[in-house]
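Structures follow.
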Structure P
Amino acid sequence: MASRERVRKAIEFDTPDRIPMFATGETDVVRLSYVDPTGWTPRFRPTGDFRDEWGTVWHTVDDTMGHVRHPAITDITRAGEYVLPDPHLPARWAQFDEQIRQHADRYVVGNAQYLCYDRLAFLLGTAETLEALLLHPAEVQELMDRIVAFELEIVDELAQRGVHGIRFWDDVGGSTGTVMGPATWRAMFKERYARAFAHIRGKGLHVHWHSCGNCLDIMEDLVEVGAEVFSIGEPFMMGVAELAGRFGQRVCFECSPDNRLILSRANRDEINAAVDDLVWRLSSAAGGLILIAAPDNFDCVPTEAQEMAMAAVRRAAGVAPG
């Protein structure tokens, strides 16, 4: 079975021949992103300050994302004056068509990147965003509508280039629940998520949604508005058994053992047991699971843990060691 069909069947519960994987080297899933013309990337930028195309200045001292040093919008009451980037810039898409041709037999996920909360935090700052959600809801909602409009143009560009799914990420999860609380998320974000997800599904593409942290308090809402793949960072933080009981065989999970809880310890037996637990609870013969073992998920854990996770995923997916 071709990789592209294997992933489709896993997402749609149509009985794939094995569990698909997003991995280094041999992989069923490929993620492709558009380019920020300034050269900004989420990781592996030069250290120091870097201004992205949105006008935010970042500061980083290592290979991680770093933090916002100077937000692009310093006064939410004047956000209406802010000019968003052009989603159709040729430089944004110059390499994409060739990249997708190189992976014609794979399931290609188009990274539409940051949806509402993350983009707000990058434009305003994290604390300022949470404050604005409470004190300036009208201005925040107007800005979010403009951000969503930008993202839907990105979706259109990705769709016409032949991707099979669209992945948004919005790191709304904290250690115990959504960082702004479920009531605020429903009041401010849910309708905008629904609009974006309906646009994607209207093009015949799968909706992939990612967040790190604990998002249990809004995951039912996400299913309601059309999420089809939960690409989550910490399934064990939320409880794999609870995820399976509430959402198993309703959505497809794309995940790996948690970086902090499991992989950081680099214990082979624990990693193998965690992968087996994901398979046992979240997958079935019909589908429902994509296993992850790739550098953009594991770059903050020891190299030996990355290698152990890759081996465990290949074993669980029934793929010979690389």
Structure Q
Amino acid sequence: MRHVEPLRHAIRLSMLAILFAGVGLPAAALERTSEIRLPDSSRFPESVTSVSDGTLYVSSIADGGVLRITGNGEVTTPFLKPGDHGTRSTFGVLADEKRGTLWVASNDATAIGAKGPTTTEGGWVKAFDLATGALKQSVRLPGEKALANDFVLDAQGALYVTNTFAPRILRLRPGAGEFEVFVDNEILKNGLDGIAFGSDGNLYVNTFLGGELFRIEVKDGTAGPITKLETTHPLKYPDGLRTFEDGFLMVEGSGALSRVTVAGAVARIEPIRQFAGPTGVTVAGDRIWVAEGQLGLLSQPAKGGGVVPSFHLRSIAVD
């Protein structure tokens, strides 16, 4: 874990950079964009996921819990109340509608400026019943220091989790009570974040601090060679990554929502729209929804009489 302390320090500095890169967007940058303002009790959204009826689920680094938003954004209710079931700062959320499960990452995020609603230590992944909100499973990430960031599922229902504080991708097989290490490789040391399967069956991940995108070959459920992909323009704090059409959607903390298509060892990055410090992305029906986490503000001390920032989900039409 020799990379943990430098990584924590770098994350703190990076949050400041994101603040200045992602705010002050011109009005034209958000044209034709619909929005949902999040309540002040759910600041700094980190991830957003959706189900087929358009319901959205949103996590919160600062306050914890998970919001459920229905009725075309008109009704917002707590799916998971802050601190319930020992949860702390919530990061990745992923709806598995087939199995009726919402996966939630819960972490001690004090290292990046978020104390959260409880004192639970470590990184955890928790499964909740989508219909009732009941806790189905709770599994701690292995290792002394760990931060569960984002998720993806394979066809068999196994869950893959990125660990931001270590160069590890973990897997939780259906029915298992603990994680197994799927990948542990120093090439992934720069803050693992977004994760998604490609149409080729391989796994793709990015690194928040390194601005890197990797392909991990997968054959018969086993990880193979890792390739660092060349990108057609530099990435700045890449975050949420989701499979979309013949490639991916990806947001960068510096502002961009982009389409990503991979050919050989080259990833073509095609910017779609700019947002304020985006952290997560999901597709619900004919809309692409983006969570504006504005993580740079986590490092800013509260100032009496200052303007309290607001946080939003914003969407654009799928072309």
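What follows is calculated from the coordinates using simple rules that are stated; it is not laboratory data. Being a predicted model, the structure only gives us computed values, none of them experimental. Cβ atoms are built from the backbone, for glycine too; each structure is taken alone.
If distance in nm of label points 7 Å out along Cα→Cβ at positions 75 and 291 is calculated from each of P, Q, which structure is the one that comes out at 5.5? All intermediate terms of the calculation are to be shown ahead of the outcome.
Values: P: 5.5; Q: 2.2.
Value 5.5 for distance in nm of label points 7 Å out along Cα→Cβ at positions 75 and 291 corresponds to P out of P, Q.
Starting from the value -2000: which structure in P, Q was helix-only ellipticity at 222 nm (-39500 (n - 2.57) for each DSSP H run of 4 or more, over all residues; to 500) calculated from? Structure of origin is Q. In this comparison of P, Q, the computed figure 32, 61, 7 for P(r) over Cα pairs in 20 Å bins from 0, in percent is attributed to P.
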